[in-house]
Structure I
Amino acid sequence: MDLPYGVDVNTPSVARMYDSLLGGQDNYPADRAACAALLEHVPSMRELALNNRQFLRRVVHTLASEYGIRQFIDHGSGLPTQDNVHEVAQRVHPESRVVYIDNDPIVRRIGGVLLERNTNTAVLEEDMRETKKIFASEPVRRLIDFTEPVAALFVSVLHCIPDSDRPDDLVAQVADRLPAGSMMVVCQLISDSPQIRDFVTTFMAEQTRGHWGRVREKSDVARFCTPLTLVEPGLVEVSTWRPGGNEVPAQRTWEWEEYGGSGFVKA
């Protein structure tokens, strides 16, 4: 694949690191080396990534099948892999529409190729913090009907946003733009250990040259979800959110976890 102009494959990308952990092929030596270094300090990272992906599948299926959601805006979607949001949603409602948003140009290049035949999906290359631009963009205007409920997803991405950019305000701004009956999914990396939080935050900020926020605490995620009326089981470690079968390995250690849930946007 010809790389988009300006892409530096020698600087790890969060999207490509995640792709590597999921066993994908759209990553580079720098991404794999960063994952290997992290695994020495957080050995549950691969299992956490796999369980997070399984959570995404479950929560999208639940929103589509139990709550009738047919429109999704996926913030910080990452590289396409098996069972993407549109594939899960369209198995329930074939007419479901999805807009993927990511600021990594490789995501735009690969996603655009894979989705070019699916007229109900689009990939928008944009920073997920640019809410006004996103909602005014051609893909969102074309695919999302704001007279009907929409699901906005922030799955394992808010830890990429520094406190100075106020991720809680980002969630609130998106919630304010969604119509009645809409839902959101919010989860991010958290740890009860100050040492783990500090190490991973510093390591990722250095590796990605500042494209990182912070490993946070449960109270932070609860604050992000202030605009939501959470559905059962509320905010939990994501492998316990309406669990299905044992499709992926259980997390072996608990130095950190992916924590979050889903809910209706408050009127």
Structure II
Amino acid sequence: MSFLKDKVALATGAGRVVLSNGQSGSIGYGIATAYAKEGANLVITGRNEAKLTAAQEELEKEYGIRVLPMVADINAHANNAAVVQNVVDQAIQKFGQLDVLINNAQASASGVTLADHTTDQFDLAIYSGLYAAFYYMRACYPHLKKSQGSVINFASGAGLFGNYGQCAYAAAKEGIRGMSRVAATEWAKDNVNANVVCPLAWTAKLEQFKEAFPDAFKANVHVPPMGHFGDAEKEIGRVCVQLASPDFKYMTGETITLEGGLGQRP
């Protein structure tokens, strides 16, 4: 447990969520667990204080790291710049540095067709995903520049392939993908990595999506050629660990698409 020892990672949407079998039930929590196993201290954000506290307690107990949980809700009615700046300020105050930013948080009204989408539903996806990534990237940049750190943003096949019933979600994710490419171009001179992961992992949200919108699930979600969905911790989380390695410099602006745990260059 030393690959990321003494590094500090900020991961959004990383409250504790588990599947019925006890395995990690969200990509954010899977990433946090993978980082904790490598000795990184963590700043985790989310909208549910109980899930954040549960994550803090388990990760600190199991892996001997330090975790700063921060409730932060990026939405159309908040002073989002101030919310994000407070998270970053608290992180620096506690740890004195920031080495990795992982923009994972995303909410959406999946399963609702474009014609039926409301403005509030569209705002939900754009603010929780695209705007959140923008505010965190902007606020974290001075600290990432100092540490020559990494940005890992999450996009989705929903944007790449135009998934049914996911117009706002796809729009947010494609915006994140484009913004990440710009960051890779602009921040390369500072030795700050910017990468995008498009994951397909079996999560609690995907389980809920299958139950609530079986038709949309059937149309959009297919078992990858490997024959299984990605594991939030062991596959997606481990990829994010690799992307944060101080010895690893990925090609700028490239997208990693995870299919059952495989990294593919589209």
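FYI, it's all coordinate maths here, none of it is from the lab. Being a predicted model, the structure only gives us computed values, none of them experimental. Cβ atoms are built from the backbone, for glycine too; each structure is taken alone.
Distance in nm of label points 7 Å out along Cα→Cβ at positions 83 and 243 computed as 1.5: which structure among I, II? The structure behind it is I. Of the structures labelled I, II, which one yields 1.7 when distance in nm of label points 7 Å out along Cα→Cβ at positions 11 and 235 is computed from its coordinates? Here the read-out was taken from II. Largest in mean count of other Cβ atoms within 10 Å over residues 75-82 among the labelled structures I, II is structure I.
In this comparison of I, II, the computed figure 0.70 for FRET efficiency 1/(1 + (r/R0)^6) of positions 155 and 195 (r between Cβ atoms, R0 = 30 Å, to 0.05) is attributed to I. Suppose Rg and Dmax of the Cα atoms in Å, for residues 43-162 alone works out to 13.8, 45; of I, II, which structure was it derived from? Structure of origin is I. Look at distance in nm of label points 7 Å out along Cα→Cβ at positions 35 and 131 for each of I, II: the largest one is in I.
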